[in-house]
Structure 1
Amino acid sequence: MAVRYSCAAQIRTEQLAAATLGVPGADETWRRPLPPNRRTVAGAVAGEVRWAADHLLPWMLRRLHGRSSGTDIEPKRPTLLPVPS
């Protein structure tokens, strides 16, 4: 399982790694407190509904119809061939 960071968290992680490894030019900006989350409840709910409509609903419909996300997609190389050395 992979860890997925937000853009801000990814930048913080990179800054931390650079400072820890002693990369020239790295500083301690990653230690500054993050700004407060200004997301409203309505905004949070709208984001969740949008995610469900974009990702969850299509996945559920595919499963109900017995289809895979790869159904009706032709393989790039339909026959098995040796790998050139």
Structure 2
Amino acid sequence: MIDVQLRKIMAEKNISVSELARQIGISINTVQSIYSGKTTMIRLNTIDQVCNVLSITPNELFGYEDTKNDEPVYMDILKEISRKLDK
């Protein structure tokens, strides 16, 4: 299962949902949906903006938990997304 780490990262960086939304230029509802884990799709542009504002990589924003053996692992696809966003 893909896990969005936004709640944890925002707490560590002491930034609110409304402040992140303001800095990115998207609605509070969109950020709240990502923050709460209710969203099922996030635009690459939004991922890029979140990562830029929070000074993180997509690999830090997303994780993958293998529910078969309960060991968290990062997916190769997220590394590929990170490489494409860095270009």
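Values in this text are rule-based calculations from the coordinates and carry no lab data. Treat the numbers as computed from the prediction; the structure is a model and nothing was measured. Cβ atoms are built from the backbone, for glycine too; each structure is taken alone.
When FRET efficiency 1/(1 + (r/R0)^6) of positions 24 and 40 (r between Cβ atoms, R0 = 30 Å, to 0.05) is calculated for each of structures 1, 2, structure 2 comes out greatest. By the measure mean projected area of the Cα convex hull in nm², tell me the structure among 1, 2 with the highest figure. Largest value of mean projected area of the Cα convex hull in nm²: 1.
For the read-out helix-only ellipticity at 222 nm (-39500 (n - 2.57) for each DSSP H run of 4 or more, over all residues; to 500), a value of -12000 was computed from one structure; give its label from 1, 2. Value -12000 for helix-only ellipticity at 222 nm (-39500 (n - 2.57) for each DSSP H run of 4 or more, over all residues; to 500) corresponds to 1 out of 1, 2.
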